[in-house]
Structures are given as structure tokens and as C-alpha cells.
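Asks: Please go over the structures that come below.
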Structure P
Amino acid sequence: MIDQHDTGIDSLRSAIVFLEKIPGQIIRTDVEVDPKAELSGVYRYIGAGGTVMRPTTIDGPAMIFNNVKGHQDARVVIGMMASRERVARMFGCSKEDLGHLVMECATHPIQPMVSENQVSRAGAEIDGNFPPCQEVIHLATDPDFDLNELIPAPTNTPEDAGPYITLGMCYATHPDTGLSDVTIHRMCIQSRDELSIFLQPGSRHIEAMAERATELGQPLPISVSIGVDPAISVTSCFEPPTTPLGFNELSIAGALRGKPVELTPCVSIHENAIANAEYVIEGEILPGSNHVIEDQNSHTGYAMPEFPGYNGHASHECWLLKVKAVTHRRKPIMQTCIGPSEEHVNMAGIPTEASILGMLEKALPGKVANCYSHRAGGGKYMAILQCHKTVHTDEGKQRQAALLAFSALPELKHVILVDDDVDIFDSNDVLWAMNTRFQGDRDIITIPGVRCHPLDPSASPEYSNSISDIGISCKTIFDCTVPFEMKDRFKRAQFMEVDPAKWTGK
């Protein structure tokens, strides 16, 4: 079991209070900021990191904007998870143990709990006990209702299709099974009561729910909770096969915190939402509505910056989410992220690491010590495996581990294998291993023609004649491990162990 301590975090606000006690982890500004491209432009320099165009700051602080143009009572926070060290602090473990900890939580889930003595689905108050997310209620039937005025959703660049909700926890229930699930999708505000929601075909559970609801000729009720405990944001990014259809990822967040995530009935639809969220958007995905043009208002041809670091092309196959209500806390905090930032790396990468470690521990117990989904791959494209060879029959198992990693995460493109004396979280150490323990003609293994990820601009027939369709890639293993029989020739220089505090005072 991973050594973990209780942080007392169970909401976005308690996470902010926790970080404000740690120097350099979060900063505030009262200077007015425009959510239209300016806010993200500022944070690019403060702490975006990831695959954002340089110059940017790696492992910078999170930032709270107290004065958002056009939104007097709202604040915006960005970068809560844009540092691996910060995520580890909020999860109560070391940054090296994040993948192992989240893997343990996925195998010991605690199911979410629906609170009872709160607001009913009809909006009637019960015992005066409102959940935090329903302190203020706006119904779409109100003639003054307007998503653009209610939610300070930023645009990341001037070319974005519109204001985007990038950290909305989408919660829905399968029409047949009654099993619920949470996941994150990009959503663009299209009108006063409409959002486009991009459900990448074949990769998310809510897409399967929406398709089944369409087959039944009925809308799919959905809640979108914004501003939640970072444990929810990270664990919501798990994917099959670790979390198959019907697996509620909120149960992983519950295991991480040691108590169930609290849900509450929505006020306008028959669905639940995260009770301590800052905002909740309630609505329905309309049946057969998966032909919405994402940039119908901007006509830029782009959606928003995506995790590989490029502007994503606007989709013409988004679904329509018809909003019924917006509820929120008093003086709410809008939470957002930049698509290519380190925040995405950690949200996508930590579950990726957990999934790979979980599969490898079952298939090759004790042979892979750790895994890191590198920031250069946006948390999805590249994994570094720290391999442990103890006997001669372990030779070759490192490559088997890479093949298993590819099967665990279909979006994975590159795997780098290193020995257990290499720090996988130090890119210089990994590149050192590649330069001294790797020969291209014998240590590269390629697997061409495999489905990977459509957002990789090189995964296109235009890039290479060897690629038959968009999203097809050549998956590649870089084996930078020392052959077992040659281990004695590759021992690193050993230095005397000393306590540097004697000389530095630290």
C-alpha cells in the first residue's frame, strides 16, 4: 500500500485553502482580466507548461483571477493541477507514487452517495437544506437566462470557436442499465441555452449513452459539475479497459479520499450532480443531434488548443446539449484549464500510469517498478517504463511490458524502456540512458498500422504513404535497458553518501 496522509480536501474551495498554506503554490490577482483569450494568455507565462508554445513556465503556481470582465460576482481559477508536485500534495503522497496510489484506488472503489435531505428534482426546498452547488438557481425558462452571462467560460486563443467549458464533470446514466458514469468533454457555449459537446466516437461512455438514447428516441439527461475536488477531476479521466462501460469513476475519487463523493438530485432534470461543485449545468443531450457545427458563431475553423499543442479543428459532429438550468454557489469559482497545459498532462497522464501499472502488475509482477506519462506526450502519447531485471530470464520481458502498455492504452504511441537506476521523472536522465544504453539498429521496435489518436497531426495519409487513415500510427518501443548479461559493464559511478545539510544548512 502507498503511504498516504489525509489532506482534508473534499472540494475545490478546500483545495484552494490547502494550497494557500504552501508558499508558491497558488497566487491571486485583483487586476481585471478578459476571459476572451487574455486570461489564458496570462497564465501561459505564469504556469501553463505542458506542450504550450514556449516561452511558458513549467510547474508554476495555480492562479485565481478575482476580477473577471463582465462577471462581477464570479472568479476564475486555473492551473490547480498544472504541477505534478502540487497534485501529489493534494493527494497526500509523493509525486513518484501518484500512479501507484490511483491504481490502488481503482481496485478498491468507494461508490458515490446521493444525499437525501436537499433540494428535490422539482426544485422544492426540503428542510431548508440546500447543497452548496444549489445556493443560487437559474432556470432556462427565465427570459433573462443567458449562459454567456452566467458562466465566465474563457476562450483560450482568439481563434477558438467560442467560450469553452474545459473542466466540466459530465454525469449521465445509461438508459438501459441504469449505471452512471462521469467523464470530461469539451463544451462550447453556442447560444443562451445551448452547448455543443464533443463526444469523441468510440472512446467515451457518455457517447454510448447518447447513442442508445437516440435509438430509443429520447433525450439523455446530463449534469455538468464545474469546480470540484481535484481528486474527481483526475480520476474522471480514466478510460477503458481499466474502467469499462458501467464503471463509475467517482468511486475512484471516493477511495482516494476515503469517503463517498456526495451527489445531489438536480433541480430540473432526472439526474444527479456533484453536491459541492461551484457550478452545475443541467440539461439534455437531444436525440440524433450529433451534427452540430462547433464553430458556427466564430467560423474560424478551429475548436480550441488540444493536448498535443496544436489548435484542434472544429468538429461538425458535436452533439447538442439543451440547458434547462444553471445552479451555483454564492460568489462561485469557475475552474478552467488550457488544453495543452501541464494540467491536462496530469489529469490524463496519472490515470494512464495507473492503468499501465495495474495491467503490468497482473501480467509481469515485480518487473516494472514505475511508469511516467511524459508531458511531451500530453499525458497520452508517451510512457516511460522503469524496468527491473533480476535474473537472465527477465531479458525480453521489458519489451513484453511495452506491448502490454500499448494494449492497456490504445492512444499510447511511444514507450521508452529504462533500467531501475534511471529517474523516469528526469528527462535528462532518460535521454542519458538513450545515449549510452541504446543503439537504433537493434533497440527500436516498430508496430505500424495501429489505431492511435486522431489529434496527432502526423497520423495522416498526407504525412506518410504508410498511414492508411487519420489516427493510424506506427507505435514504437525504444529499449534503453542494458542487456542483463552486460549489467556489470553499465554500473553508474558511485559517490560517497553524505548529509549535504552539514555544509549547506538545508
Structure Q
Amino acid sequence: MTAAPIKVGSTALELGVWRAIHTGATVAVDPACVTRVEASARAVDAIIAKGDPVYGINTGFGKLASVRIEAADLAQLQRNIVLSHAAGVGEPTPRAIVRLMMVLKLASLGQGASGVRPQTLAFLEAMLANDLIPVVPRQGSVGASGDLAPLAHMTAAMLGVGEIETAHGRKPAARALSDGGLSPLALGPKEGLALLNGTQFSTAYALAALFAAADLLQAGLITGVLSTEAAKGSDAPFDARIHTLRRHRGQIDCADALRRLMAGSAIRASHLVGDDRVQDPYCLRCQPQVMGAALDTLRHVAGVLADEANGVSDNPLIFAEDGASLSGGNFHAEPVALVADMIALAVCEIGSLAERRIAMLVDPALSRLPAFLTPKPGLNSGFMIPQVTAAALVTENKQRAAPASIDTIPTSANQEDHVSMAAHAARRLLPMAENLTQILAIELLAACQGCDFHAPLASSAPVEHVRALLRAQVPHLDDDRYLAPDIAAAADLVRSGAVASAAGVQLPEAWA
């Protein structure tokens, strides 16, 4: 049975619902929106009839806001802003991100504060229903005055200009609309500006990155326990009493997960007594503190992005109850920029800790395992270069993690003199998450290899389930072989969520 479409525009949606939308769930405008949207459109008509200058309705834009536009030119004004602002460059935005951006825009317009007509919402809804996804260049937004260039490309496609990705490939927008049974949209007053103003491009990218980072944090807890077992590390640092004293919720939750993942391990039981190592390296001992801080960071991010996804970031805003049109700055994406920087830091730190564990495992002085995890070191190099690859990826993420939100550059002849750089802040995150996926894949391989040396001792049931999952695709490394396919197979398991699922343990969530 096909699931009912998710209704947008009326009720605030939880992040789990936004995640379902990102992964392809169908959407529809909530009928409860129509009355508000109609009232907002009538308020715009009343403003036009009154004749007073109101920004974006009968004036120019940005630095040209003081230029008055005559009534006969209002439709052309809206079309012109779309075409002139469709000046993006670079590779196309992934279609899943564009689709999420379209739904975010639909949800914003449905709240009846933008002055658009119900038929404009219906047009956007029809494009989504027919899988008509505009081709949107990735570069060109500075994250203030809205994500103008990306949203202009989205809107241009609605007008039959530009290109659209369809189920049958990329087509000229007008042809794609026609094939989908749609005629190009004719914009009403205020509608071009309403479609262009907003943070939906930056927010879509940031949401996608949050979803990826949350999954990778869970995978990192599992690979961390595998490495702890491979190195015959202690679970004493995960004792609940330690973390209760410090009070941080994320730290407490991560320590609890680590304890449950490791519970019942025969490997751990084998060195409870007589181990001459007093303390483990930080990469093992401080996992709850580092991963917990990352978890708390992602939870803060989740709250901000939930508000942004469910909010209205248009300008000016129309208040139908008294016919007011208020110019403000809701288009400024500073909230998104700051939390995108936070995602970057969390992703970077999860990977940095994992790489240190890999480096520990390949070093016999620290792990007490064969050098580079190979039975015949010297003849074989084993995991020597996978650790180098992980180090390279960590370094790349460190370079990318420099805060974007502290940068700004004046635009529009200094009218827009402080911008957020949210689009860049959010757009870099998915490549960073992919780097982290590969780092965790290498740790999964190395840690399972290390645990193999402890046979016949086994780890806990959750850890053994994960080891079995990997070993079903990647055998133990006896002699050197071509390792790239092994890493790719492990990365697929991490990326798909199979590693977390195989463990069968409830893991902390970023929006719990």
C-alpha cells in the first residue's frame, strides 16, 4: 500500500519527517493552508490598489528599492527578478537536495505570509508529484537576501526557462513541463521575490548533512568499540558513574551505548586481571567525552534546523489580518551558517578520533598486535597505507572545517553589507561526511582484523554481529592484496546504515 503524502505548510514537521522527505517520501500541500494563502494574496492586491510603494511589490530590488514600478509593469518585474538572478555557476546540485529545497519552499509559502496565490503552490506541488526537478547550479549564494541564485534557477524552471531533470533525463524546462502536463507559470505580484527569498538551498544541504552526520556518529561508536576490543582496551572509562558526575547528556548517552555494545565480551574478560596497562590512550579512553560532545553539538544543530525548516524566511512578509507588509531580515541565513559550521566540526572530530584509533592499532608498541595488523610484517605491509589514507582524509576535513560563518562580503552596492555564507558552509558538508564514511570504513576493517588475532576469544554479541556482517563480504587479510575493493565494501556498509543495524543496540540519536 502506498503511504499517504506528508502534508506540508500548516503544521511544523519533526526532523524525522523531514528526513523521510529527503529520502523520497511524497508530499502535498495541507488543504488547511489554502485559506491563509488566499488571504495573503488578497492583501497584496489591496496594497497594489492603494498605490503606496511597498518593497518587492511595486519597487525595484536591493539597492534599487527606491525605484517605483508602475502597475502595468508589475508582472514583468517579477519575471525579470527571476531571470536576472538565475546567475549560478558550477556543477548541478544533487537532485535529492533540490527536491528537499522545493519542499522547504512549499512549506514556507504555505504559511500564508508571502503573498503568493494558491495556484503557485499547486504548481510547485505538481512539479514534485511529476518528479520534475530543476537543474540548479551549486555556486552563487552568499546566504543572505535569501539563497537568491539557486532559488532563481528553481523558479526559472517553473517559468519554462533553464533545464529540468526528469525520470527520462535532463530536458529543456519548457519541454519537461509540457511532457508533465504543465504550462509555464505566469507570476503574480510579489511571487518572484517570494520564491527567490529564503534559506531553503542552504537549509536543504545542512539537513542532508545532519542526517548523514548523525548516522556516522552511531557507526563511529561501533567502530570505536571494535578498536577497543582489538587493542584489548578497558571498558572502565565507560562506567556510568564517571559521566554522571560531569552531567553532559551526550557524554552520558555515548558512554551508555559503548557499555552496552561491549557487554558480555570474552575478549574484555580475558584481561580484567593482570593487565599491566594502567590507562588506555585517549582515543579509547575519551570516546564518551569526544563523541558525546559531537552528539550534543548535533542535537543543538537539529533544534536550529528544525526551526528553520518549519519557519518562514521570506521578505517582505505579508500579514493578512491587518494588510501590513513588513520588511525585515528573515532571509539572512546566519542561524544555518553557524550550525553548518558546527556540523563540520563534529564530523571532523569524529573522524580525527577514529584515525587515531587506526594509527594505534597498526603500531605494535601501542596495540600489542602484529605490526600493521599483518601476520607477516615486512613481507606484507598490511594496513600501513589504509592508515595513511585515513590520515589524508582527516586532514582534508580539517582544512574544510574552517568556519565559513565568520566570513562576509558586501553585495548589492553595499545595501546588503553583511552576509552569512551559509550556502558554502552547508555545501561543503556532504563531501566531509563522505570522507568520514571512508575513515570509519578503514577503522572497521582494521579493528575487525585486530579482533581476529584474539581468536578463539569473541567479543560481545553486538560486536560479533558487526564482524560477521563485514566478514561476509571482506575476508581476513592474510597476505597483501588489492585493498581498494575492501575499503569500498566496508564504506557501503557504513554508508547504508547496515553496521548500526547489525549491532542491534539502541544508539543515541541526534534529535531524540
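Asks: Compute mean count of other Cβ atoms within 10 Å over residues 84-91 for each of P, Q and report the one that scores greatest. Don't jump to the answer; show the numbers that get you there.
Replies: Values: P: 21.4; Q: 15.4.
Largest value of mean count of other Cβ atoms within 10 Å over residues 84-91: P.
Asks: Now, a different point. Of the structures P, Q, report the one carrying the highest value of FRET efficiency 1/(1 + (r/R0)^6) of positions 236 and 308 (r between Cβ atoms, R0 = 41 Å, to 0.05).
Replies: Looking at the calculated values, the largest one is P.
Asks: Right, next: When helix-only ellipticity at 222 nm (-39500 (n - 2.57) for each DSSP H run of 4 or more, over all residues; to 500) is computed for each of P, Q, which one produces -17500?
Replies: This value belongs to structure Q.
Asks: Looking at structures P, Q, which one was FRET efficiency 1/(1 + (r/R0)^6) of positions 212 and 412 (r between Cβ atoms, R0 = 30 Å, to 0.05) calculated from, given that it came out as 0.35?
Replies: Attributed to the structure labelled Q.
Asks: Work out the source of 3.3 here, i.e. which of P, Q gives that when distance in nm of label points 7 Å out along Cα→Cβ at positions 164 and 316 is computed.
Replies: Label of the originating structure: Q.
Asks: If P(r) over Cα pairs in 10 Å bins from 0, in percent, for residues 108-347 alone comes out at 7, 24, 23, 16, 13, 11, 5, 1 when worked out from the coordinates, which of P, Q was used?
Replies: Of the options listed, only Q reproduces it.
Asks: I've got another one for you. Can you tell which of P, Q yields 15.4 when mean count of other Cβ atoms within 10 Å over residues 4-11 is derived from it?
Replies: P
Any read-out appearing in this document is the output of simple, stated calculations on the displayed coordinates, not a laboratory observation. Remember, predicted model here, so these are calculated numbers, not experimental data. Cβ atoms are built from the backbone, for glycine too; each structure is taken alone.
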